[in-house]
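Rule-based calculations on the coordinates, nothing more; no lab input. As the structure is a prediction and not an experimental result, all values here were calculated from the model. Cβ atoms are built from the backbone, for glycine too; each structure is taken alone.
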Structure I
């Protein structure tokens, strides 16, 4: 049985990827995966990625900063989770550190406090130890540093 799948010329694929990158910030890995999904050959993938970088459609520094600020402000992720997610996307440690540095320490701690207080008020557990564990697990899953989490949990729950 022959599966009929669309093939793309280099120009068509480039146009499609320009729209893909213009819609929202992308990292090289996103573009690579998209082109692989379009069944492009490795030489074509490299050519397209080079053109996208030259035309400033693709910029990993810009992507890292947008990703970090978006996930921090909207999803309230901590530094650990942000670093992990960027590493999964093959972003260099230099760019990760540069992007993470954009978050002010005051805003970071305020966000942790607000998130912890909101979650704490929604936990319906009566046992204090179980409440602490639930709150700590929630914050750790979101990527907040353990020393900050345990400090906050102990301050909120007696």
Structure II
């Protein structure tokens, strides 16, 4: 996975797994997440964590729409201190989005993933991750989705 320490360029070993009930204690205790992650269906929430410290760095809630052959990112959140110009770790959001794309390929959806972005993030999703506008939503699929997977999940 392409999670790197900004100052040194060193890789941080990370994994993505389903969130478990015990993780809520860390999420609440850390104070690093704004959203109340107890609200979504826990079966649809994934955590990206540092595999050495087990600290949760980011969270992803995806909804499956099999009749539309797509997954939708309902929520994506990175620890507060890891966002913005002064963040110390890079690549968390990219890995979570790439993970959603990989799941969409596994389901036979050709990597089709959509989201409804905050207005301020529309250009960011388009420029950094290759999303395209589909009405009110942004989406990625096919080649672009595969590029994200290669760039963020198959990093050497």
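Here are a few things to note about the model shown:
- Highest-scoring entry among I, II, by distance in nm of label points 7 Å out along Cα→Cβ at positions 33 and 105, is I.
- Of the structures I, II, the one that -22500 was derived from, the read-out being helix-only ellipticity at 222 nm (-39500 (n - 2.57) for each DSSP H run of 4 or more, over all residues; to 500): I
- For the structures shown (I, II), mean count of other Cβ atoms within 10 Å over residues 65-72 is largest in I.
- Mean count of other Cβ atoms within 10 Å over residues 25-32 from the coordinates reads 18.8; which among I, II: I
- Winner on distance in nm of label points 7 Å out along Cα→Cβ at positions 113 and 129 once structures I, II are ranked, highest first: I
- Among I, II, which structure scores highest (criterion: Rg/Rh (Cα atoms, Kirkwood Rh)): I
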